[in-house]
Structure P
Amino acid sequence: MSKRPEPVQVVKQRRDAALQSLVASVPYIRFLGVHFDRRGDELTSVMPFDERLVGNPLLPALHGGATAAFLEVTAIIELSWAMMWERMENGVPDMRQVQLPKTIDFTVDYLRTGLPRDAYARARVNRSGRRYASVHVEGWQDNRSRMFVQATGHFLMPERPE
């Protein structure tokens, strides 16, 4: 007799708890106020506007360092989430041992001024192997088709537990 599938709410709660645990493991994410919206395996990061994120109060404009950090943590969480997702779907219950990828390089293109409002970002993994990954991240504010920043990063992947 085959095992009954878990109720969808139980699966959703387990996935949400795993994502929250992953995000909580990076204190800088909390400092920036970033949170992640999950739809299936797709993540959108959200950096709510805060006055302390303003770099130039005369414009006012989001600080370039805060913007770059927002995109970098989006890329790292996306890579880690992809590894976690694979393990969760294969029935590995303990997600606490997930190690984060290490940044090799991260190039940011500032396309326009970051306005004093919420920012959103999505990362796309271009390549992910055993040792190396390449990720592209796009950031926008009011209109997804009107990016204000984009980035490309290369990461050293942690050893995957067996």
Structure Q
Amino acid sequence: MSSNGAPKLTIDASGLKVTIVATSWHTVITDGLLAGAEKALRAAGNNDYKVVRVPGAFELPLAAQQAIKHGAEVVIALGVVIQGDTPHFEYVCEAATDGLTRVQLDTSVPIGFGVLTVATEKQGLDRAGLPGSKEDKGAEAVEAAVLMKRLSF
């Protein structure tokens, strides 16, 4: 599992305008991701963030773009897409990934990628930051985005 190499990161999210955009599918997993992201933000000194729910992963790029248009300095994108028997999985995963990347590059606003693309529900549960989960991808998405916002060159 990828968590074996995960870094231990310290972040400062105080004073940042953060918007979390989270999907509405697979609520147990997505709510776990959201709880992990919120916990990471609070631990990093940010209690004043906004949460916006969207229908699914396909809608995340537009929601991120709109959050930035309305002042977000950091966006955290959360959701899960579970593979099924059709190519729908690949299309949705690619659209969400490419769309979020495009928004991030077009705006220079960091987007934490907390979208799980998994083969099974169990894989999603293992990464959702729930009791018994092996990883907390919601928290990791916050850490990555805040660190990118705080980079100095």
Of structures P, Q, which gives 21.2 when mean count of other Cβ atoms within 10 Å over residues 26-33 is computed from the coordinates?
-> Q
Which one of P, Q has semi-axes √(5λ) of the Cα gyration tensor in Å, as calculated from the coordinates, equal to 23, 19, 13?
-> Q
Origin of the value -14000, where helix-only ellipticity at 222 nm (-39500 (n - 2.57) for each DSSP H run of 4 or more, over all residues; to 500) was derived from one of P, Q = Q
Suppose you compute mean count of other Cβ atoms within 10 Å over residues 50-57 for every structure in P, Q: which one lands on 16.1?
-> Q
With relative contact order in percent (Cα under 8 Å, 6 or more apart) derived from the coordinates and found to be 30, which of P, Q does the value describe?
-> Q
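The numbers here are math on the coordinates, done by the rules we state, and not lab data. Everything quoted here is computed from the prediction, not taken from an experiment. Cβ atoms are built from the backbone, for glycine too; each structure is taken alone.
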